[in-house]
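Several structures are given next for inspection.
The numbers here are math on the coordinates, done by the rules we state, and not lab data. It should be emphasised that the depicted structure is a prediction, and the values quoted were computed from it without experimental measurement. Cβ atoms are built from the backbone, for glycine too; each structure is taken alone.
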Structure 1
């Protein structure tokens, strides 16, 4: 099977911070050159709304959902094309792919640079790894595959779990694949509000499958860990200071060069 071409990818992102978009996602070399189409959505009500619209807009190829604060280094889409070609050879019916996720045993597969942590997080992989959830900073889906998308899921959290589980209902697996990206993330300051609302929705929807692993607060019938983590997040946001030199004034392109990603 030949590798996908750059024209086979559509990148879509919900945007609420123009400065972050211009410094990160829109500054990615394949976005700047126009080799890969970037579609931004402002004022969206939910991430799944953004994903569904992009999936409908393409009859073939792949939709790459990315946060506005993700930077794709030079050559990223050629690497992604090879990774997806290899994944399809292993599992022709795969549902969702991403850069980092966790399996049912809570083992992390894949890596991303995280600016709020000042380091590459996760565990390196050299082949696709089946996972039960994926980090929403980067999700890859097949164009037109609307069967995975629940438009009832509110907001912008935990859709990476929901998409993977929707695939499981169809007997399809999802995977972390070896990729190199810079997630120029800000420190996490709250697990309330929209996160708590999405957490409740997904808990109720998948009640028969609980407990369920996520990248942050696990899904449980009684969300003890979420309540505990909400308190810890508030305390860290108020009192903790970063022990590394990276912040939102750092240039994600410089970080990519430091990491030899480009």
Structure 2
């Protein structure tokens, strides 16, 4: 199992500077969250590759900047926009392959979308077909105020697609949706390829790991006993800490828990 830190934890620091901060801090793996269209240019990817090679850091996944528009672009009734989004996801998969990342994380559609669950799954599979040409898989994330924030929708995806329904489970998003994160982890383990980890308390739904009440010992024990060999990426908002050093301390502590059985 790999423990890492997302560049999103440093937002609004520019993506390449956030990646530099992650890499020089000695974290073994990261997820790169893209924040602007200009960051899809080859010249920008070259900057990321230079940093990756210089520090020897692994990139497990990437997160498109179009996440706020996915409901409008991908899961509406207007096919022309969908095919434009398909091209954009193909580009992201090219970038992911260059960076050595296996996954693209998708927020997906909003709850008021007009597509049926079956139609949603058809669009999701078309995205996967486009990205798998570059060896990259699209993961549906359980994001609050989105369709996949509802546990019944995740179950529906799993029932319709079986093993083709592949998820990123995010602890803070589970809390925001009113679900117990560990219960979600247990139920959807067979379809989950990637985790976003954070902590929470009665005062805040997003804290650095081990700053709240979440049972990380039980969480990692479960994953290890299941033979999970993917990544758990610390992803928090910048109001979860005051200094970057706090992320480093949290990472160092949580790594000790990751081998518990």
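Which structure, out of 1, 2, was FRET efficiency 1/(1 + (r/R0)^6) of positions 165 and 205 (r between Cβ atoms, R0 = 25 Å, to 0.05) derived from, given a value of 0.45? Provide the component values of the computation, followed by the final result.
Working: 1: 1.00; 2: 0.45.
It must be structure 2, since only it matches.
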Computed -13500 for helix-only ellipticity at 222 nm (-39500 (n - 2.57) for each DSSP H run of 4 or more, over all residues; to 500) - originating structure among 1, 2: 2
For distance in nm of label points 7 Å out along Cα→Cβ at positions 37 and 85, which structure out of 1, 2 has the highest calculated value? 1
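Of the structures labelled 1, 2, one was used to calculate Cα extents along the principal axes in Å, giving 47, 45, 36. Name it.
Numbers: 1: 47, 45, 36; 2: 47, 43, 33.
Considering all the candidates, the number was obtained from 1.
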From 1, 2, which structure was Rg and Dmax of the Cα atoms in Å, for residues 53-92 alone = 13.9, 45 calculated on? 2
